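Following are the structures in question.
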Structure I
Amino acid sequence: MTDTLKHLQKATCIATTNIAFVKYWGRINDALRLPMNGSISMNLDSAFTTTTVEFDESLTADLFSLANQPADAKQSARVFSHVDRIRAMAGIQTRARVASENNFPTGAGIASSASAFAALSVATAKAAGLSLPERELTLLARQGSGSACRSVPAGFVEWHYGETNEASFAEQIAPPEHWDIRDLIAITQTTHKEVGSADGNKLVSTSPFNETRVKLAGASLNIIRRAILEKNWTTFGEETEREAIRLHVIAMTSQPPIYYWSPVTLAIIQAVTEWRRDGLEAYFTIDAGANVHVLAKAEDADEVENRLWQQEGVKIVLHNKPGMGAQVVESHLF
């Protein structure tokens, strides 16, 4: 074993997915995944990816399994490209064995790539013997999947707009315990969505409304950041809903148009609006998919969850509190 390989490790990382209140949709640089606007999110404690990376000098090629099954060629190529990026940083060439598993449906619009690439970035860096500060880990994760940078810090997180690699990083704006709010994910679709987020991001410039949406997102950043820090529930909820609708306006008016909503999605939106009129102050947000995130105060969460289970077409309801950041849970020196 060479001196370099003595520093290699096997590492396991758990990273939660996140829900964006100000959305990431559209890039100014595809290679670096630099966003058109900043975004704000919350990590979700009950929806996470567990990834183990093991460098092994006996391997002649990288291996990647997802949910204990060999991953397809497209998924593997993206993972190996990211591992290559970290190998270059560490100055090593050793092949790796990567095993990843989600505790929620993959590719259905629950930001599985965010938790996946946050976990992959942190586990691979650790296994490669790198000791990177959190800010640099967010830069690294962002290059694998844009929203993954927001799953590295804990709690409520802001991803900053930047025109260079170093300027577009993510950082915590409040820890998980700052505000006990809940995200009840009404899962209406457990299969892969027809148009992935990566493809959707490439179409934003074809929407005649995108420039306006980007400007409004900039204003939303200040409104939602302040609402989180001040725990202003109504302002937070109202602005979060507006931002979600704007994203889907862009998707629906892109060429070709992307229709992520299903009839069940719309029924949940209408139900949440009716609940508010009846005094149950919940709000919705929707990423690129048919599933609906319903945001509730802690004291209202059980009632909201019960009502969601009663909605026709809802297959699963995931109850989330603000979650931790990406964490190494096991590592071994060889």
Structure II
Amino acid sequence: MSAETPPNLAYYWGDDLYLLDRAAADLGARLAGPGQPPLERWRIAGGETSAAAIAERVATAPLFGGGSLVVVVEPAPLVRSAAERQALLSVLDAVAPGNGLVFVESVDGTARRQASLNPLRDAVAAAGGEVRECRAPTREGMARWIEERARERGVRLGAGAASALAERVGAFVREADVDRRRQGQLAVAELEKLALYRPGGEIAAEDVRRLVADAVPGSQWGFLDAVGARRIHEAAALAERLLDEVPAPVLVAQLHRRIREILEVADLLAAGATPASLVRTLKLKPYRAEKLAEQARGWTLAELEAALEGLLEVDATIKRAEGTGGAGSGETRERLALDLWLAERVAPVARRRR
């Protein structure tokens, strides 16, 4: 396929809905050609259409004006049976010049794809189509990604503003299983709102912190995992944000459950169990069994028991604070109790001695 003749087929998959949508739009622009009217875009979910309906849109070459760009989102329902799959594959050969056909498959943070879609992806590639993965920016790369989107829109960001926005949309959560599909869309939407707040001016980090709501994905899970992994600074930062949204007793109950899980896993590992056997013994998903086993290795049984005892003290402090009246002082005591528990019971011993 020459550079002058862009492919009229594409298969894009990944965990970034912004980049997936942009990839489809870029292909449509290349098919239309410079200075030409854009292709008429028809976006449809795979579960709401059929191979025949798609063929009707792409099989006829345009006589006047632009052609059609059909974007099929989540095409799995179209390949459920051998007959349906064959009907869809036959459409690939029917795309007329001037039209385009794009399949978009989103995946969550695990990046696991549906095996049933492999024949479709491979057929698009065999037909000369563009096949590409669109990955969400990494924790380290999100601030740079935001700066690039800002330059595209002529938005000026001050020192630290991109990092502050990356943190607000949840890019700094470490866990690999966090669903990041809408992070890019959210970051771009917030950039555009900030540009309206300071038209022609420079957006400061303080503007971001004041105007952009915290949308940390799975922040409660992130907090529990940070505690389990004994990442004390990350756990403290997430706790500070969570206590603005989640009642302290709920957070303590979740912590109690997680520490008990780690204690149970640690006890089994000490008795000779393996992460694979935990799947059967505790009826866990393999990924979760591996994660809990990894966290358990960072604690001694005595430390876990002390952490549980400490949570009982935190719970008692919270109940006393709730009964004294004066919301401000009660909330302060709740935060202090949790911060103290993190410092005394979660921080590794070597770090506590510094």
Review point. If Kirkwood radius over Cα pairs in Å is computed to be 20.1, which of I, II is the source?
Key: I
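Comparing I, II, where is relative contact order in percent (Cα under 8 Å, 6 or more apart) highest?
Details: I: 27; II: 15.
Greatest value across I, II: structure I.
Work out the source of -11000 here, i.e. which of I, II gives that when helix-only ellipticity at 222 nm (-39500 (n - 2.57) for each DSSP H run of 4 or more, over all residues; to 500) is computed. Provide the component values of the computation, followed by the final result.
Values: I: -11000; II: -16500.
Only one of I, II returns -11000 for helix-only ellipticity at 222 nm (-39500 (n - 2.57) for each DSSP H run of 4 or more, over all residues; to 500), namely I.
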Point to revise | Which of I, II yields 2.7 [distance in nm of label points 7 Å out along Cα→Cβ at positions 273 and 305, calculated] | key: I
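Quick one: Cα extents along the principal axes in Å, for residues 57-192 alone came out at 53, 39, 21 when computed from one of I, II, so which one is it?
II
Please state which of the structures I, II yields 2.8 when distance in nm of label points 7 Å out along Cα→Cβ at positions 265 and 281 is computed from it. Walk me through the numbers on the way to the answer.
Details: I: 2.8; II: 1.2.
Structure I accounts for this read-out.
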Check your understanding: Thinking only about distance in nm of label points 7 Å out along Cα→Cβ at positions 97 and 209, which of I, II has the largest value?
Key -> II
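Each value in this text was obtained by applying a stated rule to the coordinates, not by laboratory testing. What you are looking at is a predicted structure, and each value in this text was computed from that prediction instead of being measured. Cβ atoms are built from the backbone, for glycine too; each structure is taken alone.
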